[in-house]
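Read-outs throughout are calculated quantities, based only on the coordinates presented, and are distinct from any laboratory measurement. Being a predicted model, the structure only gives us computed values, none of them experimental. Cβ atoms are built from the backbone, for glycine too; each structure is taken alone.
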Structure I
Amino acid sequence: MSVFTFNGKADTPFLQWLTNGMKAYFNSRGYTYTETPDASIDLVFNLTDMNDPRPFRRHSQGTFVVSIVVSKDKPEDIHKEAYPYLVRTLSNHFMYVVDSDEETEIYFLTPEQGLYHVNLTQEESEKKFFDKIVDRIEPVASSQLVINNDFYKDLPEELWDGDEVTRSLREAGKKLDGLNLLPAPFPLEEVLTERDIRFLKKLYGIGGLSYGNLSARKDGSHFWMSASGIDKSDMKEVGRDFLYITGYDEDNQAMKVSVPPSVKPRRASVDAIEHWKIYTAHPEVGAIVHVHAWMDGVESTQFNYPCGTIELAENVANLVNQADDPSQTVIGLKNHGLTITGKSLEDIFDRIEGKIIPQVPMH
């Protein structure tokens, strides 16, 4: 049974109404409320002061944190206003609540820059409103991260400087940049303290935040993949920009990464588990590209599961499995972006040219 709590004070009548309603409806879905969270807590709602946003300090990767701020006024650009709060509070999900005289609106944001909202008008019942909140959060809050890496300093010497596959990835990264499909890495150091950055590195191994990734098969189930938190338009170094993925340790829930003995490696992209599932199931797939963009008429996942979760990986892999040709699919990730398979990177770019929509539709 999942356990949840609230961190911070519900110090206004509105916040008391909101938190009491969320307690009741999460309890009705099988969650158990506790006043005193410990290391085993599953879900934390972090009530945040807009003037002094602070993170909830998790003791475990498995704790899912949803931070909440309340404003009387709706900003012109919700994403621009709210996304820095998501980062500053080190949250898995963020609720920007606009409580005006006319209606109550809640904008949900994800680290992948997804944005969607629910609202309560005079015509709508409170039950329907709180059901919408739980429907949005419960599936993603119960998902399971697979973001750890086991590094093995056993990469064959002939691969220390890369090969034809890493060179193709380098050129593909430049192409993505030329298509304006590589949002700039979010400048964590501009909004987080050194202490917060150390905390992120300790708990998650995260040293940076960037969007999208790409990979290409080497042989069997081994593949090269872009590293996490890098500028994918300028990939150069094996072990730092290119990671050689050799497998998945299911018992320890960690990706196996082979690196040169002299390199301090970066962490593999959080989507490595998704790519691994596709490559192992479909030998005909030679490359995979993930971008925060869209195409018309694509099959998509039902929920916006977070990056790096087994649920997202399984949902995408299942949609690839159901495709007429798994080696040439375009799968939509709800409120997130696209995962595209191809026989090669060149095949992918040939198929998507002129069809990409930069703005992901939010639902």
Structure II
Amino acid sequence: MPRNGHKLALALSLALLASPLLTACSGTSAASDANVVTVYSADGLKGENGDGWYDKVFADFQKQTGIKVKYVEGGSGEMVQRAVREKSNPQADVLVTLPPFIQQADGKGLLQKYAPKGSDQVGGAGKEADGTWTSVVNNYFGFVYNKKELKQAPKTWQELLKPAYKNKIQYSTPGVAGDGTAVLIKAMHDFGGEKPALDYLGRLQANNVGPSASTGKLAPKVDKGELLVANGDVQMNYAQSKTMPGLGIWFPAGKDGRPSTFALPYAAGLVTKAPHSENGRKLLDFLLSRPAQQEVSAIGGGFSARQDIKATDANAVALTRLMQGVSVFEPDWNEIDKNLQNYVENWKSATDS
């Protein structure tokens, strides 16, 4: 064999000897990557200082399973839009959003069927019948006000039109934030339809500071007195009030003069073609486990999604007291999901947003 032939044979032999080593290295990297689960979530369940429900259950989950949680947070609509952009190459394993965005995600084929262990204890309105999503924390829509600047909470929508509220009101953007979309849903309910609701929100613009992609960023402004009123939700705002003493929670009254609200749960689903589907299933099981659900109120300031959990901690008692006298209605989420884009476009026109 010519000298060049010997060199070529030697090079091929070395390459073949090296290939198992390369495979082994790649395998080690893949194994490392396998010990993660990526969560895209609406804000509110992670604490400002690492003391939220997510902080606790994610740490417990990693300790128990060795699986690390990679967490990405944003508005409900923002998280769905990101998952849509990544649909051909999914990056998230678990998606957690508020309605109607969990229905939107389902309708766009972003969620695969998986009924987590314990989901049989979740009420019918708190999960999709075909198993594509399940509520992990129950919650309710609400508003916050500054208790230091206002002697008492507002009672009606009409009060917010007063000159004293000029540049002192802000609500998050419908279509982007789940709680912002909830403002539109609540107004439509209270005013008896889309047109009167949009007429009101158009007038409210005279006092409204402007759009906000995140609801969670509004409460600190209210606590400091930069705003007098902002939208939010009970779980997030109650948790924030622990370190923001200026916050008070209230619910606008409807035509009957009685304060009302509706359930706005954090709903979770397994992403279609998730890169770590098995880890996603394990996390969903863990989020609905009895130990995790028993900590929803004590740590997260929310309401357990499981009907068989009867919390008696101090937070649970305070939350029950807060909801006394507040009527709860149930929106037609399928109808809202179907017409959401039109509602948002009409809201933009009515408010010049």
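Taking distance in nm of label points 7 Å out along Cα→Cβ at positions 181 and 317 for each of I, II, which is largest?
II
Work out distance in nm of label points 7 Å out along Cα→Cβ at positions 93 and 157 for each of structures I, II, then name the structure with the largest result.
Across I, II, distance in nm of label points 7 Å out along Cα→Cβ at positions 93 and 157 peaks for I.
Ranked by FRET efficiency 1/(1 + (r/R0)^6) of positions 261 and 293 (r between Cβ atoms, R0 = 30 Å, to 0.05), which of I, II sits at the highest value?
Biggest value here belongs to II.
Comparing structures I, II by relative contact order in percent (Cα under 8 Å, 6 or more apart), which one has the largest value?
Once relative contact order in percent (Cα under 8 Å, 6 or more apart) is worked out for each structure, II has the highest.
Which structure, out of I, II, was Cα Rg over 2.2 N^0.38 Å, for residues 101-244 alone derived from, given a value of 1.19?
For Cα Rg over 2.2 N^0.38 Å, for residues 101-244 alone, the value 1.19 is produced by structure II.
24.1, 99 is what came out when Rg and Dmax of the Cα atoms in Å was calculated for one structure; which of I, II is it?
II
If distance in nm of label points 7 Å out along Cα→Cβ at positions 45 and 253 comes out at 3.5 when worked out from the coordinates, which of I, II was used?
Derived from II, not from the others.
For which of I, II does helix-only ellipticity at 222 nm (-39500 (n - 2.57) for each DSSP H run of 4 or more, over all residues; to 500), calculated from the coordinates, equal -9000?
Of the structures listed, the value fits I.
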